[in-house]
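Enquirer: For reference, the structures are reproduced in the following blocks.
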Structure 1
Amino acid sequence: MSAPYTIALVCLGNICRSPTAHVVLEQRLAEAGLDDRVAVASSGTGGWHEGDPMDPRSAAVLRDAGYDPSRHRARTFTRDWYAEHDLLLAMDHTNRADMIALAPTVEQESQVRMFRSFDPAADEHDDEVPDPWYGGPDGFRQVLAMIERTCDGLIEHLRTRL
């Protein structure tokens with residue numbers, strides 16, 4: 001069996017958006033029967049939460065929706081992630097710029113895409129996953145709905161690619 005296709009999901013602190021996407025994508029991959037062919041990881045461009053669990057508000061929204069957020073521990077994105085992953089998905093343009101700044105070569109920049117490039121509801125003016133950190137519970141629920149929709153689009157992309 002060949003090595004799995006690897007996807008990394010990246011936000012700022014790796015405690016809200018990217019771990020939510022990580023949990024959702026892993027479950028969607030299992031449901032689609034692709035979990036043996038695709039591996040998922042997440043990280044943040046800032047390292048101040050390294051080793052911390054998911055933000056309790058994100059974890060609560062995931063649990064309420066039937067997901068298990070308990071295994072997450074924050075990690076920091078480094079240039080090594082380019083060698084370790086096939087596809088690097090940024091939650092917003094600032095994350096993407098930080099990731100590109102760490103690209104070992106210009107060619108490897110093509111590994112970086114916006115996460116919502118797989119969202120059928122996204123467009124060129126609305127392609128970021130908003131950071132819910134400073135908002136209330138509704139923001140976390142809206143982010144989860146956006147992530148679920150985008151993961152479904154990503155699964156469809158993976159079905160054709162793999």
Structure 2
Amino acid sequence: MPATPADLMRQLAELGIEVETHEHPPLFTVEQSRGLRGEIPGAHTKNLFLKDKKDRFFLVTVEEDAQVDLKTIHHVIGASGRVSFGNPERLMTLLGVAPGSVTPFGAINDTGRQVTVILDQALAESEVINAHPLHNEATTSIRSVDLIRFLEATGHEPLILKVSQ
């Protein structure tokens with residue numbers, strides 16, 4: 001059974017990480033979430049759940065307006081050949097979220113550490129990062145250093161790479 005948003009908040013609190021969560025109607029795309037700009041300060045994310053030819057999985061998190069070249073990203077992230085999007089079943093199995101709710105917080109559910117977590121360098125340099133708290137009916141604001149600390153606590157040493165154009 002995947003972790004719930006309450007489980008996530010409990011783990012963040014146990015780590016001494018302060019966050020602020022804003023509830024809103026379900027948002028499935030970056031375009032839909034643009035309506036929240038101005039209300040929620042900080043960098044907003046776009047998350048790509050990718051797999052390579054050897055069935056290795058990657059969660060690439062970039063700033064919402066970042067351009068990512070999917071034809072060449074495999075060179076940057078260390079994938080075996082070109083990547084494609086992981087299917088919804090594997091997304092749910094590995095990160096415990098459905099399409100439209102992909103988030104770096106999903107690392108809480110990857111107890112087998114099968115997903116390589118990658119933060120775009122430009123995003124990691126932001127003071128505050130906003131991401132869904134395991135569902136798309138809220139946005140959680142977290143300091144970037146605390147997001148990295150959370151990821152490390154889940155056993156995921158995030159790779160901070162320049163993946164955006």
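Enquirer: Name the one structure among 1, 2 that mean projected area of the Cα convex hull in nm², for residues 76-123 alone of 3.5 was derived from.
Expert: This figure was derived from 1.
Enquirer: Figure out for me which of the structures 1, 2 the number 0.4 belongs to, where distance in nm of label points 7 Å out along Cα→Cβ at positions 52 and 116 was derived from the coordinates.
Expert: 2
Enquirer: Also: Looking at structures 1, 2, which one was relative contact order in percent (Cα under 8 Å, 6 or more apart) calculated from, given that it came out as 30?
Expert: The value was obtained from structure 2.
Enquirer: Taking helix-only ellipticity at 222 nm (-39500 (n - 2.57) for each DSSP H run of 4 or more, over all residues; to 500) from the coordinates of each of 1, 2, which one would give -6000?
Expert: The correct label is 2.
Enquirer: Which structure, out of 1, 2, was mean count of other Cβ atoms within 10 Å over residues 44-51 calculated from, if the result is 16.9?
Expert: 1
Rule-based calculations on the coordinates, nothing more; no lab input. Predicted model, so just to flag it, every value in this text is computed and none were measured. Cβ atoms are built from the backbone, for glycine too; each structure is taken alone.
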